[in-house]
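Below: a set of structures, written as structure tokens.
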Structure P
Amino acid sequence: MSMKALLINGSPNEHGCTYTALHEVETTLQQHGIETEMLYLGRKPVAGCIACMKCFETGHCFRDDAVKDIQARLGEFDAIVLGSPVYYSGPTGQLLSFCQRLFFCKEGQMAGKLGASVVSCRRGGASATFEQLNQFFTISNMPVVSSQYWNSVHGFTPDDVRRDEEGLQTMRTLGRNMAWLLKSIEAARLGGVEEPVCEPRLRTHFIQDR
């Protein structure tokens, strides 16, 4: 059975530093027999979620854009890699809007898929951005794939990133770990290991009648 990873480039620069890092992960995945698809979000604004709840009725966002397309194709992907440059110690607005709408509607279908995030920065803010992106996975029952270091590269240009030997090695290690985990999960399925069964979801808040 073929396995496929979706890599999402949240940088406004299609072939910039973030792409350079994601491409290193992508190449490694392909070398280990994992099919890949790279999605570039572009430079146009990505609309944010307006909490209209229409997606709960239809199964997809009412906006006709890339979010809706990926929502319809989620079954194709066994892993998702989010990539972003650092904007004030956080991901780009396009990527956040994309993920908030994608996950809000399809959180249940994310369970069991592997997740990883990749960050590029000139100097600082990478750890905070990395942690923020990982929150999408940890709230959605998605195993987070690790590497030998936090998944970041440093540089102001793609050529700078290509000189970041440790950063690129971290990307390759991430790709190898993801490929191994994908194959291990498939071997477990073929061996009869059952997937975890989730309890019915409880949603509480902290306002109580007195």
Structure Q
Amino acid sequence: MLADDEPLMLAGLRTVLEAGGSVEVVGQAEDGAAMLAAVDAHRPDVVLVDVQMPGTGGLEALRVLCARPDAPPAAVLTTFDLDDYVAESLRIGVQGFLLKDAEPDALVRAVRDLAAGGAVLDPRITARLLPRLAAGSPHSRPSRLGGLTARELQVLRGLAAGESNATIGERLGLAEATVKKYVSALLVKLGAENRVQAALLAQGWGLP
């Protein structure tokens, strides 16, 4: 599902995503209200949303969407000059941040990763957002990472790589439910609100 108020951007995104045959665009919208209605109508696996749209804006619509218990993974489409919108989207609970100039292959891969339950973070956005997450925090990188167990560090590396709980579990030989418990513990120890924040922190710290 695509939401953007620029028809040319919608057409371009649709062409890029469907070119390889592994992604199908089931609906599109040019404002937030239409996006929410289209999500109800088409039940997409992933939603890509521009935060600046007329009427019901993307941010307002995302706030409604992400509050739903059955909400599909949503990623923000943004540009470098919209840091405030991206930071607020992070607090709302989106699963990804994509720049509109992302390479076609990266965009398709991001959609597939989101559908699998992973997080998608453009490294350029990570570099811009990390100072916001760290601002005012009394915990430095060494103190936060030093409080993690070896297994928690392995799970955190998976989050930083955008892996889903299932993928992390397969790699580490753990049940998906066990990985979920590790993720919950990580969020508490890192002071992160969600897995995307945890992944941003890990990426910004250069976790190997």
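Values in this text are rule-based calculations from the coordinates and carry no lab data. None of the values given here were measured: they were computed from a predicted structure. Cβ atoms are built from the backbone, for glycine too; each structure is taken alone.
Values as computed for the structure displayed
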quantity: Which entry (P, Q) yields the derived value -16500 for helix-only ellipticity at 222 nm (-39500 (n - 2.57) for each DSSP H run of 4 or more, over all residues; to 500); calculated: Q
quantity: Origin of the value 16, where relative contact order in percent (Cα under 8 Å, 6 or more apart) was derived from one of P, Q; calculated: Q
quantity: If mean count of other Cβ atoms within 10 Å over residues 10-17 is computed and equals 16.2, the structure in P, Q; calculated: Q
quantity: Origin of the value 16.9, 49, where Rg and Dmax of the Cα atoms in Å was derived from one of P, Q; calculated: Q
quantity: At a computed 24, 18, 11 (semi-axes √(5λ) of the Cα gyration tensor in Å, for residues 18-121 alone), which of P, Q; calculated: P
